[in-house]
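Engineer: See the structures that follow.
FYI, it's all coordinate maths here, none of it is from the lab. Bear in mind the structure is a predicted one, so any value in this text is a computation, not a measurement. Cβ atoms are built from the backbone, for glycine too; each structure is taken alone.
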Structure 1
Amino acid sequence: MELKPLIIDLDDLAPVENRKWHDPSGYQGLYAFHKYWGKKPHELLAFIIERMSSRGEVVVDPFVGSGTAAREALLLGRRFIGCDINPVAIELTKLLSSPPNAREIEDNFDIVTNYAKARIMETYRTISPPNTASHFLWEGNTIKQVWHTTNGRKITKLEPTAHDLNLSKKFEGYKSSLISSPQFFTNTRINAGPDLNLNDLFTDRAIHNIDLLLEAIQTLPLEQQKILMLCLTAASGQMSKMVFAVTNRGKRRGETSSKVEVGSWVIGYWRPPTRFEVNVWNCFSRRVEKLISALATADPLTGTQIANNCNSVISGNHSVFVGCMDCRELLANLPHNSIDLIITDPPHSDRIPYLELSAMWNSLLSRDVNYKEEIVVSNAKERGKVLTNYTADIQEVINKMALVLKPSGIIVFLFNARSSTDWAALQPFIAPEDSTIPKTLHYIGSFPAQYSAGSVIQDNREGGLKYDYALVFSRNSEKMLTKEYRATLSEIPGWSKQAPSIVSSAGTTA
């Protein structure tokens, strides 16, 4: 097949200097609604999509994650196809691709409020003084303080009364009838083991109250349940035993304070000995209110119809398809030579075990999880997710990407890892043009992809990764790109036609 030069309408491209993608802000609006591991800044993804594709073209992300690429592609007038093996990721992507209107959420929240709020609040009732507890400070298995708020702001901290202790004991041994049992593996990096269960992650009272929320949500029509279920998963970390107590603030400055503050769940399943039990209703309602606030202004994607299959997007009948599946299944279903841009941020070797970290969320959603087909390196030895398998899997995926890409298409692959061995999967595709390795794709160059401001996944330690690489590939060699397009690439801050230095020491065997 004759390869044609890559041609993009430069009038569609906004000047690079007008973009803030290389100095992204923190997550805001819908992007701040739900935690997800390793989210990329929307500014970065919007820049890539706008620069590497044109309106009406098809963008694919086979590792869609939190759905940022889907939303940005649709906002920029592209069609979008995506998938992820993680069920909660697909629900988040559908939310971002076709948000509900705020009034609909408010109406459904009113129904849940009438059903569950009073019953949940009763489980936190105090009598000296009469109030409703907002927080309980635990040390080990003992409640040390009971907090409640006055006028919504002033916090009163009291020692627990006999009533408080007895009320907590009332729920001892409670087992959920509505939450699926999560599956965990032996992974000390995330404080998980095969015996870990719901009652390890939540107090028995919290599980009881989550069940009340689930009962209430399940009274709604099925489609309307999904949004409030995501509000529940978004709030679940603060409902858990993983909310640490912040103590000794100012210690590094020699100004140690005895004040105890409420921390937050960050990552993994560490249950600190000094921790908070937070009022379940308060956690849930705040998350609902956050979503309503994010949608207070009419969203341009509200009402977007999500297709049932990818061919409906290829044919132009729909603008978006997202499915929960192995990315190799999606790529196998796409016609050859049909995709204009593939932009993706796959698991970076062993940096983030996505499915293991999402086990609590998927349990609340009662979703089955396909751990077997996940492409990742995991410290959980019983999973058999080792580097050699990961390398072969990533190379298989990239080769499938090349098949569905148009001759003029582009792949932008976001990646980084500390070890050269973790780069082995990409080395054959980044090898110099005079290499004897057969080429299905040509490496064009790369530029640094910064993390969002304040990202909890960012490693600020000495030697930690400060950014990812946006690796650009094409079925055409760099020489076949138009002069104008090569010029636009060279304007990108940090653009380099050279391979990242760490790649040169990576192995070449697949």
Structure 2
Amino acid sequence: MMISYLKNVMRDTGKFKYIISVGGLCVLNIITCLQPYFLSKLVNNTVNYKYLLFFLISLLIPALINFIKNDLVQATRKSSKKILFLFLESRGYEYYNDYKSSTLQSLMSEVSFVCRNLVQEILPSMVKVVVTVLFYTSLIGEYSLKIGILYLLVCLVYMVLSALLTQKNRNDIKKALDSTVEVNKSIDDFFKNLDTVFSYMSFKHELEFFDTRLTYEKNIYYKIQKQIHLVYLLQQIILVFLIGLILYIGLINFSSFKQQNLEFILILIYSILNLSNFGTDFLGGVELKDRLEAALSKLQYGNNKDITKQNHRVIYDGLDVVFDNISYYYKELDNEVQVLKDLSCRFEYGKLTALIGDNGSGKSTVLKLVAGFLIPDKGIIYQPLKTRVLYINQDSVLFNRSLLDNLGYPHTELASDQLETLYSLAKKLEIDNIISPHADLNIEITGEMTNSFSGGEKQKILILRALISDFNIILFDEITSGLDIKSSSTFYQLIKETVSNKVIICITHRKEELQYFDKTISLNV
């Protein structure tokens, strides 16, 4: 799961970019590793300006490394989100029943954050460690092969011990991720329920509720970081002891060569400096790995079982949409709840059909089955060839984009004849104060688009989008719930003018609206 995701991110970012970046990091780290050699040359009786220049240039390496990291990090930022977005787009409609939008946003942010940190912190650190160990092993080996091999073994022992000391507590990682999701859900709930909060003046209650989740989040992350710091301290003790042992052995062997001694000492000092963060970075890498696995697991990344359901849809040469013994279940905890049982009906072409029934009778489910969002568990749905279905419900929201983007979605421009039709329809729906030839439809509304219009205005905009579209099947799920009687009457008059070459189905709870329909289908038993 995680490996597959990271491979997809690398493929989208470009493997060549990673190769060039890692190669650049290797070269720059080799130059940094030469600092002990440059310094040892500067302590001779005569000043060597060449080595002084080389040493000064090597001090600029960390700043140059940042350019390489930034390029790769920003490319990874884009690809990590894009790959997840493509995955979410590929999910079936039922997948989203298990998630709040705030949960998906939190998990996507978590995954992207982890990927960026892997590239920005862990990858450069591991490259630095590998280059340091191999380069200094080669450098020490030129003076003494035995001590060079000993240095390599000591470094390997240190890294193995670091890996063994890593206590991977996946339960804590998952709890930490859950705690962050709960914090984000609290924020999301607060802003979505502002009317309720202000009505009840429940600010203190909301603060206490939020503070409880913040405290839990703080405690779980503190526990994880404390574990990391304790292991890091132990790793540093091991590293200093092992490097000290090599230093003692080396000085005994090189005692008659002062410059050689100095270079050897500087190499070991630089080794401690370069390897000192290995423990922390390794632990951090393990933590990031667990966080990535936990987030991808919650998103069910790589799980394709939701699209393996048998298809019960048949394309035929008729114009009506036909349900033949359709049954549908949904899962609630470990139980299957039946919504529809052996439903047979016909939604006729050229007729305006009302779908009525008690709450929970499955009206919205029927429309989502027609739209292809849901797949029935039993029966056959016959649909016309070249079907294009548009589904709009009372809870549909506008995109945080311009009015033109919303009206013409997914197109960003409308033809002149479409604009004329749009302005005419807007006037009939009495929304020409917002949509008219004099209004700039390309201007994006400040703040969230949904909060910029009343419920009735939002529904009228959605109705306009449907009326200027070229869909041959249009499904309205209680779209008139936010409209007054006059606007509802206008709406039905307008759709009756377009129904002659379409299948239009409307869910309504208003008995007085049934007069506008050519046919009524009831789901009540």
Structure 3
Amino acid sequence: MKCTVTAKESGLVNADILVQFFSKKEMKRDAGKVLAGLGVVASPDGDFKASAGEIAMLYRQASGKEASRVILAGVGEGKTAEDYRKAADSVARKTVDLHLGVLALDCSPIDDWAKQSKQKPEELAAILVEGVLSGAYRFDRLKSGKLDKEETKEDKPKNIEELVLAGCGSRLEAIEKGAGKGMIIGACQNRARDLVNLPGNHLSAEDLAEAAIEAGKRGGFEVTVFDKKKIVELGMGGLLAVNKGSEQPPTFVILDYKPKGKAKKTIALVGKGVTFDSGGISLKPAQGMDEMKSDMSGAAVVIAAIEAAASLGLPLRVVGLVPATDNMPGGSAQKPGDVITTMSGITVEVGNTDAEGRLILADALFYAKKEYNPDVIIDLATLTGACIVALGNSVAGLFSNDEKLAESIFEAGQSSGEKVWRLPLWDEYDELIKSDVADVHNTGGRGAGTITAAKFLEKFIDGHKHWAHIDIAGPAFWAKGGSKTPGATGFGVRLLLDLLKGWS
């Protein structure tokens, strides 16, 4: 998608659709005048409430290539960045559904929006562009088009080809800068969604490593891939145990972005990379198992966030660690009751082979501390169904041994719209994962499942004082139905970037 920023009045630009954003207050006060000025032939009367993400299509008499379609996009109270992101997302989805190629947004009121939302014009421009890229996203790379002639007509755009931010006036430079950032962040988040949406037969651990290499080429940072031989040499017993039932070898991927100048901090990001999770010998139910292609969402988010951080030139060293494998019930697969030795030397009783993510993260967390001793370690994983039971599908679970770090992540969740909620790491929960035959058990029974998983991970950070675990099981992937595009969401990319920018 091309993005153009212009001072030209929005009603005069060449476009297929022109978008006017309104808050509830502005809808009552200004809509009539604005629409009359555009030559709109009808108004929505009281049908359009301007709720965040609500849209209404109107028409006007237009000349030449000016837009005859006008979308009213509601931003609710217009007090948060998420209000504008939701509106832009809805507009983009409608534009794609109509097979229209050029979308124009009227940005002339951006100073008013900035005042309402307490954002800078540059930040709002980035948010609008991110929203459009998110709403325009479609995962169709595996469709041949042979059975759906209507959707593949050559005279209809398959997606938005150009986004025009119009009416920018004196804010042209700031909006251009913000739009550029929004294009980077939105594109990286959509690449994460692409990876997560790929089915298991199209994304092995080696394929995921190749995707990281490509991200490194685009972002200009170093990527190192450890093969199975190297993983064995390092003694990564957790990763190797999960991989035992697979015919595909595991990988351990290191992404290392170093800024041009001195780095203010070194941040380690660890992402769970289970490319397909059958549950192993502790087999999952058949219903919904197809969605377990999404069990590498944490890895995809880490890869995308580091590419975006590098492309934005953030003054931080950001190291990404991605342990990757599928979890299959082959004849040589690990079995319930097995005792394995992780890279740290800690032994684990495997009570359930479907609690595999924590085993591969255990090796990665220990490696992060041992090799880099970073200022901060953060891991992201679709780790537990228990987190969905506790928090639902819209919010991620947050755990941390550092109050200040937890507060920073919570604030980044609020600003990015990717919300988190903190859960405890009290010592009492250690009792639930005690083992009679090993140092620790990989499951803790039915109660407090998301907490016991975090407590398990805590044992492998080797005493690091600034660690956080984010369980993204709920918001990482949306099933069909509802108002959101089904499939991968890329949840966590914006969260991490807002956090990293806060440290910059």
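Engineer: Distance in nm of label points 7 Å out along Cα→Cβ at positions 347 and 419 was computed and gave 4.5; which structure, 1, 2, 3, did it come from? Can you show the working numbers first?
Structural biologist: On the way: 1: 1.5; 2: 3.3; 3: 4.5.
Going label by label, the one that fits is 3.
Engineer: Given a value of -11500 for helix-only ellipticity at 222 nm (-39500 (n - 2.57) for each DSSP H run of 4 or more, over all residues; to 500), calculated from one of 1, 2, 3, which structure does it belong to? Please list the in-between numbers first.
Structural biologist: Numbers: 1: -8500; 2: -20000; 3: -11500.
For helix-only ellipticity at 222 nm (-39500 (n - 2.57) for each DSSP H run of 4 or more, over all residues; to 500), the value -11500 is produced by structure 3.
Engineer: Ok, one more. Please state which of the structures 1, 2, 3 yields 3.1 when distance in nm of label points 7 Å out along Cα→Cβ at positions 83 and 371 is computed from it. Before the final figure, lay out the partial values.
Structural biologist: Numbers: 1: 2.2; 2: 3.1; 3: 4.6.
It was calculated from structure 2.
Engineer: Suppose distance in nm of label points 7 Å out along Cα→Cβ at positions 323 and 403 works out to 3.2; of 1, 2, 3, which structure was it derived from? Write down the numbers at each step before the final one.
Structural biologist: On the way: 1: 1.5; 2: 3.8; 3: 3.2.
Source structure for this number: 3.
Engineer: So Kirkwood radius over Cα pairs in Å, computed for just one structure, reads 28.9; which one of 1, 2, 3 is that? Don't skip to the answer; put the middle values down first.
Structural biologist: Numbers: 1: 24.6; 2: 28.9; 3: 23.7.
So the calculation was done on 2.
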